[in-house]
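Each structure below appears as structure tokens.
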Structure 1
Amino acid sequence: MAHHLAGNIDLALQILNLHISTYDVSRIRPTYEESEVWMYKAMLLEEDGRLEEVLQLLRDQKDDIVDIVACREQYASILLKLGKFDEATELFKLMFRVNPECYKYHCGLLVSLR
């Protein structure tokens with residue numbers, strides 16, 4: 001985290017990958033802490049501009065990410081940034097059906113429908 005705060009995202013990702021390599025892959029259910037590490041890695045990749053890698057990471061680790069809502073929100077946000085409006089529209093519609101009161105979903109859906 002210190003390297004991230006110092007602006008050295010590549011080194012932060014290397015250290016995070018070393019940490020991730022210690023995870024017990026034989027466990028049945030993911031832990032919340034490990035889930036948050038995956039989301040943190042996605043955030044680092046996004047900050048570094050590696051948007052396609054973020055999408056791939058979120059797809060590959062979807063079974064290990066406990067916070068499904070945050071995962072969907074980040075995925076939809078990345079789709080918008082990449083200009084993949086059709087995919088973003090479908091995801092925002094899904095999230096909107098779950099929580100129609102969320103202003104962020106209204107905005108995302110409107111942007112994706114442009």
Structure 2
Amino acid sequence: MVRAELRLAKAEAGEQISKAMRGAIFLAAGSGVGLVALAFLALAGVYLLATVVALWMAAVIVAVTAAVIAGVLVGVGLKQLQSVSLALPRTVATAKSVATVREEAQWAKPSAR
């Protein structure tokens with residue numbers, strides 16, 4: 001019975017860990033894409049906007065755009081991570097029922113003698 005509990009705990013933990021990994025991947029992707037976007041948009045966007053507005057204004061516009069994109073990606077990753085629960089509810093419920101059975105068995109032992 002204990003082995004079955006361990007298998008259940010491993011299965012539940014695996015599910016939650018894979019959910020956490022997906023969230024972490026989104027966070028990493030958002031951060032990486034945000035940095036790349038800042039670099040390339042800063043380079044291309046500043047040159048493009050500098051033909052219309054002052055150079056410093058073009059740099060600010062490009063930086064804000066890249067920050068918004070990065071913020072959206074990081075927000076998606078954080079939302080994924082917030083949905084992760086490592087409480088293992090099925091394992092806890094089963095362990096409680098096993099503990100109840102054991103208590104009843106201990107209680108029944110003295111009366112059986």
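None of the figures in this text is laboratory data; all of them are computed from the coordinates on show. What you are looking at is a predicted structure, and each value in this text was computed from that prediction instead of being measured. Cβ atoms are built from the backbone, for glycine too; each structure is taken alone.
Check the numbers for distance in nm of label points 7 Å out along Cα→Cβ at positions 6 and 86 across 1, 2 and tell me which is largest.
Going through 1, 2 one by one, distance in nm of label points 7 Å out along Cα→Cβ at positions 6 and 86 peaks for structure 1.
Out of 1, 2, which one gives 0.7 for distance in nm of label points 7 Å out along Cα→Cβ at positions 30 and 78 as computed from the coordinates?
2
With volume of the Cα convex hull per residue in Å³ coming out at 80, pick the structure among 1, 2 it was computed from.
Only one of 1, 2 returns 80 for volume of the Cα convex hull per residue in Å³, namely 2.
Thinking of 1, 2, which structure, once distance in nm of label points 7 Å out along Cα→Cβ at positions 14 and 46 is computed, gives back 5.0?
2
One of 1, 2 was used to compute mean count of other Cβ atoms within 10 Å over residues 22-29, and the answer was 15.4. Which one was it?
2
Of the structures labelled 1, 2, which one yields 18 when relative contact order in percent (Cα under 8 Å, 6 or more apart) is computed from its coordinates?
1
Looking at structures 1, 2, which one was helix-only ellipticity at 222 nm (-39500 (n - 2.57) for each DSSP H run of 4 or more, over all residues; to 500) calculated from, given that it came out as -32500?
Traced to structure 2.
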